[in-house]
Structure I
């Protein structure tokens, strides 16, 4: 029997999952990968550790599932978009990889916007510029770590780097590259004019040949087979930007549906046969090449979602997490219970979930506003849940400006979808029905769907997605809650806007020190 292996390289966790033809998940293996924070706004990872983690979870998944490596029909890899992973001419990483939540290059998008560069590049790449994109990070490295630049052989993003280590073939997949301001979206190819506008034309030869997500782009090498337990020669597809993998797993392959991803990033997406090119909309909206060639993926995103909840757990609830483990409970169940204890009408502090940056202001920080001695940690937990939901709604409103008709349903994936109370909150805040995908690892399943189509198990990606993906539940908004959350959301927006002037002064102090 054939099986399909999906790898998911997230910001903090590496996962491997094995699926059969029906989409049944045989097992999942995962391990944490250390985030390195050498300075404020810097978020990195050790590239060798990242590769070793992929090999470790593959071996673990094979062992746990009992599946023979000879029965793995193919491998698909997804990973976080944006960020930067540089491979050197000496056959080693040039430096640590840079994760998508890194914000060191924040000045470059601001400068490019002010001097008119963004207006020119957006007409070619059909997207705004973000500090975490390769173009901004490369410009920062050029100016701050020039000793690295002459060493570069290949410029990768997360999953393309892992695929390179697995196959020895340097490739860059269209979806990731088109979401990185590296591709002229009209021609679907690298563009020297685009690179010149960013001052990066000297690195053109380090951009790998482009490949398609759902086609075989290499095979497992002998060295990778020995480290991972896979069979040498196993097909490896181009792989997917993780949000595109989630779209496949959620079977959001038509224009009337909308996908909402609540993970490290808040991401709202839909498919269109035409890119969004209106200048005013490109302030927030990005277009990328989708796995299905007739479609573009229309996206709004910001690093302000469930990842902020993970920080809260790690930094502010250590003893609660320890107690939960000792009692055999989940800290998430405890938190969900705390949120349910408080009424929707409870006035909690306004939480701005901007720990890792924001698309509303380049210097926005995370904060609680409106705390009093009455408030407990339970109130703060509800504040975090509500603030993350409001951040998603703000992005959703930006996205819907580009559509003539609203979607009929939202398919929700990511950590939020695993919480019943949080999912209901999302339905109420968005005032729209929400459907939950019946799978634990949407990224890995999306990869498996693409692999199944690539190796001929299904005639098309659409057929594979329809068969291998399933919906677990549908949640309808509660009208009385909708009205309450509308008032809270209005306060959230006013709070964020009121702090705009504060963030610039905060950044000035951070830049010069005290």
Structure II
């Protein structure tokens, strides 16, 4: 394993540019890194295709917009089309679709061995940049896959050293910086041109977390990464045409980084980026095993553990008296926000701890009371995750206002666990669940740190659960999802023509999602 260090007293924007160029040419991530990246990419694509199949608003609008910008040479494609369009338009459309369900991967900005524990979260929303670049450059699949590793490495390592959320800045900034570097490196930009584009990202496109605040969230929440990636690609293209952005942006005294963290002239951090081996940021990223805000994963695992051990409470009417969930900040502040106790939109429901947990419990109760009873859910943790996986349909209007779900929501108390819990994040997702039954029996999950899907979980059969997720979402979007999944899982073996046609699939149309 090897890495490079971009020291805080150097021009890190230029350094990222040179690192990106060198990595695309001769980076050597291990097969374990490549396989994990293939899985995250397949996950992202199937999330995106299913969002389009169900006619969700932002992905549909942005896809139609992109198709209005055709480009015969050096273009990229949107999901479900072979028509080439302006690359930044393909990126905004595809990244929006990927992110719409809030169900793709997550990083937590945690690298304790280097004391890089800023804890900024982010998501695997930026693979469309790698594919668009490969399509525009007529590159083959091995370049596309390496570009995906690269975009995750840059944004993942930035998340370890600078917490954007601390300053109410949206986490997609790190992804935008990585997008500019990745697109430029694949397209043959110089390090100076990449530096210029990164400078424009930081100087011109800093989104605030205002898009994630409020009682009922909007399209902007899901499209934030897409809009920032679009800007990054456009900035990169302009730089390659000769437009000059601000230089040395991480040390610029008026930039976001130094305004929020005062220094005597240096950048606020050293940045360590891997070049070969196993130690890449993607290896510490976490899979969502269905549709839910990542901060709720510990509570979901706690519920699974308690339901499996005490299935009678699912069958008996009104058996549960109360449920107490204890978690850490920022989970308590984000998905425990009192405004989220009464969600009316999908975007708010998937950021509501009480809704997510109540929906899982409602589904388990319905399954337990149907023909076949508890036995239909399977014998182990993996089977329960597969059979009760939260899908898009668990966040439509009927589900959001389901009377049983709403009654269960009223029984949930969400508490902040204080320092004991806060100190354990972002190493894990520290959460505990306590259920009190009507007869006074108290059931406790104990502290959940590494739920199924977490990078440090060693008990779940991750691939089996992911296969169930791929089939669940893929079947919404395609008649034969396994064919595409197999192609995505061997993406590095595809030639340039196959990469250009990667998303040329017939997406099913289920009408507008309601």
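Rule-based calculations on the coordinates, nothing more; no lab input. Since the structure is predicted, the reported quantities are computational estimates derived from the model, not experimental observations.
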Quick check for you: by relative contact order in percent (Cα under 8 Å, 6 or more apart), which of I, II is greatest?
II
Determine which structure produced the value -12000 for helix-only ellipticity at 222 nm (-39500 (n - 2.57) for each DSSP H run of 4 or more, over all residues; to 500), calculated from the coordinates; the candidates are I, II.
I
